[in-house]
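Dropping the structures in below, format is structure tokens.
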Structure 1
């Protein structure tokens, strides 16, 4: 079992327009409803890859109950804390004519500190059966900035990998516990470093700094552009295959999920990222985030370019 931790799940709506006109009435050609949020996407992808995830975090209100029912119907194991704050909704707006994908994000509402204590109790109990821990996204308002550090410490005590797909203060706190891998994207890395990162050299320097602070491995994704990976000694550049994107939202989460699976199988970081990149590419072939197919990942992996660069 892989423990998927995330405090900001979401109900997800995808609206597809032939051509979107700002400040006008627009009629969607297609509307899809589902469930997402970074940790939710990770859990969905792990299940699609025939692995057993367990999702935990916070759910509230009618939307939270809908997500629980959805997971029950799909057979994804979960144990969420019920909170007063209603689970958020996010909307992806796709303009097919312009080839743009816009994400409208409802911010998560504050969660009572006592609910974080309940979540930590679940993590402490469930982590004993886990092969790895994946921590995804922001920490909901009201929570401890050191949540991911605690989760990493619990994983280290049990000798299992801890993967943090996060940014800013929660990521910096987690570094002190030496996570197995951290995976920000380029904007998140720049925000965490507190400075612009205009080119690969600047990104690689920031990656080294994360390594010096405690990360065993650092992977920085960049959408359809090349990913950079660093294991403390070697840098890799990973170029994804060219595919026609329906919806790129969730590709970073798909990358994280499959990268973690390959880490567990013992691959080196470059090979792990080959499969992570293939998963990210497979994700864009679906309208809904995290709804990839295993066979697409397997087919696309052969078309990922992996090179050592330093």
Structure 2
């Protein structure tokens, strides 16, 4: 899987898509302790991890499934399969697993534990995934979707200005556009995979790394980390900073760890477009933020003074970072 061969038609037809199942799988990696909790993933990570471990303790098949399906550098293929167009919701994606023969799922698991040799394995796996979705993801799903939509808006605009090569290079760690229709997915020495005549989906998650998947014969996906501050969703303004410059302006300033457009800020915060524009003008006049054009977008970012103010309000030390 190291190199994917992608022609111009496949790239032109590439689409962004939100997947509740992909977000659930990303959360399991945090619940097991394999991955650190990234901002925007688990609202109460310690409580969620404890509840998950209690759930596994009472479910030997579920425990064996997690051990056999989610390795540090590998996921079971049936967990990576991209959703079809008629699978818009979590239950639709989960139905695919419930209706897969137990033998097919068993063959895709990297463990010979006999506890997995049960006829109702699809339902046991689906029930565990449903528990994670219900307990850790669903209550917060609308906020996550807003963050994903903001990320998609930013990347779509970047595509229009810089093209696919620029957009793909930083989509997920280890992935690089090599030119001449070659996309390096990872550094593993696998035979090239030809995506000619294929469909390609790009799926954001709050996880830190992502993965790739396919659904034979011709549907492929790249699951990638939602960019920077966008993964944090709606952030509460620091109290002291909110009292100083107002809670809305403090929220906007605290979100600008990475450059963002007004459209992105609206999607993440839920503030009205006019309100965001008015507050950004005040921050500009106060020289706490600056702006620059990127393609058709205008991106806002903190100045050094804005950095110091934002970090002092949260008790952090100012860290130098590259300017746009």
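With distance in nm of label points 7 Å out along Cα→Cβ at positions 94 and 206 computed over the structures 1, 2, the top value is the one for 1, the highest of the group. Looking at structures 1, 2, which one was percent of Cα pairs over 26 Å apart, for residues 118-253 alone calculated from, given that it came out as 42? Considering all the candidates, the number was obtained from 2. Structures 1, 2 were shown, and volume of the Cα convex hull per residue in Å³ at 132 was computed from 1.
Largest in relative contact order in percent (Cα under 8 Å, 6 or more apart) among the labelled structures 1, 2 is structure 2. When distance in nm of label points 7 Å out along Cα→Cβ at positions 86 and 142 is computed for each of 1, 2, which one produces 1.5? Among 1, 2, the structure yielding 1.5 for distance in nm of label points 7 Å out along Cα→Cβ at positions 86 and 142 is 1. Kindly point out which one of 1, 2 the value 28, 17, 17 was derived from, the read-out being semi-axes √(5λ) of the Cα gyration tensor in Å, for residues 70-173 alone. The value was obtained from structure 1. Structures 1, 2 were shown, and FRET efficiency 1/(1 + (r/R0)^6) of positions 46 and 286 (r between Cβ atoms, R0 = 41 Å, to 0.05) at 0.60 was computed from 2.
We did not get these values from a lab; they are worked out from the coordinates using the rules stated. Just so it is clear, the structure is predicted and the values come from calculations on it, not from any experiment. Cβ atoms are built from the backbone, for glycine too; each structure is taken alone.
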